[in-house]
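Each structure below is given as structure tokens.
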Structure P
Amino acid sequence: MVLEKSVILPLSVITYIDLSRVGRELTDLDDFLLQSSIRTPGTPMALPRLSKLLDDTATANKLNLLDEKDRKALINALSYIKDNAPRLHISFSAEPNAAFVTKVAEFIRTNISPVALLQIGLQPTIAAGCIIRTPNRQFDLSLRHHLRDNRQILGDLIHKIQDAQQPVMRKAAQS
């Protein structure tokens, strides 16, 4: 049986929406199995298909979803995570591919929290890099922010290059 605080979220469950979908599907499965136990024996029924997300979650936690105790424990654990897991919103300039998002999620779950949930957003004005937001902090790791913070250094470098090119331009104009 799994405890609320020791549940493992597989890397296929990355967002709050993914977690909600797994919880809803698990609750539906629990309701179906409860109803089937009440039905007249011999009544034909087909077990609902499980999504990859729910299957990955059950496998990661070594749970048998046909066992009522395991289902109830997982429902409680997912509810606890849904209410208490750290959430990060990460904005990129372009839509990241799934492999990249999985690597980011793996890094965050290894270094921040094993149940952290991500929300990926788009903000084309950041040019490159990303902006990470938590409920109480924002980290702007974008190229736009870096260039804005180093505007004076960039201006000085441009002036040095222009000053170095002026004698060359004068010689070219004289010939």
Structure Q
Amino acid sequence: MKEDINNALRVLKNGGVILYPTDTIWGIGCDATNPEAVKRVYEIKQREDTKSMLVLMENENRLSSYVEEVPEIAWDLIEVADKPLTLIYPGAKNLAPNLINSDGTIGIRMTREKFTQELIFRFRKPIVSTSANISGDNSPANFSEIGQDIIDSVDYVVNYRQNDLSKGTASSIMKIGLGGEIQVLR
């Protein structure tokens, strides 16, 4: 795992794109603060850049660096979440502009997967996480379901958990407002 993290870090720091396991399904990722890297992920997925992607953080301590004001309800939701939960926050900041939704929001998930936590901790910035498939195709439940076109299009494929055949599922998604409003999206 250590070698995989070092290789992925090198690619991320150089503006590259990785294919990696998360706490949900395998993801395509890059430095969430690098607009060129984000653009490349959109191109790999053949996805319109108006359709936003989420970012992963290793813990909630970094939230205030990337969200203008963290709604109080967010802390409670993060604390009680027993399954992967993506929260959509208002007032995104310090992220690649082409990653932030037109309404100024950003989806952020705190990963509980040890590889991804360590990678993000050592990278010291959030990373993009979007399903490892062409936009509109089914999301792969594990590495064996990822298309060769996706594998060939990234700069580094993480070896860790490639043989894990357990079926991953996407996170729940909730949009939260500064006044404590919650909208369940998935």
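Here are some notes:
- When Kirkwood radius over Cα pairs in Å is computed for each of P, Q, the one that comes out at 20.1 is P.
- Winner on relative contact order in percent (Cα under 8 Å, 6 or more apart) once structures P, Q are ranked, highest first: Q
- Structure from which -17500 was derived, helix-only ellipticity at 222 nm (-39500 (n - 2.57) for each DSSP H run of 4 or more, over all residues; to 500), options P, Q: P
- With distance in nm of label points 7 Å out along Cα→Cβ at positions 76 and 100 computed over the structures P, Q, the top value is the one for P, the highest of the group.
Where a number appears in this text, it was derived from the coordinates with a stated rule and is not lab data. Remember, predicted model here, so these are calculated numbers, not experimental data. Cβ atoms are built from the backbone, for glycine too; each structure is taken alone.
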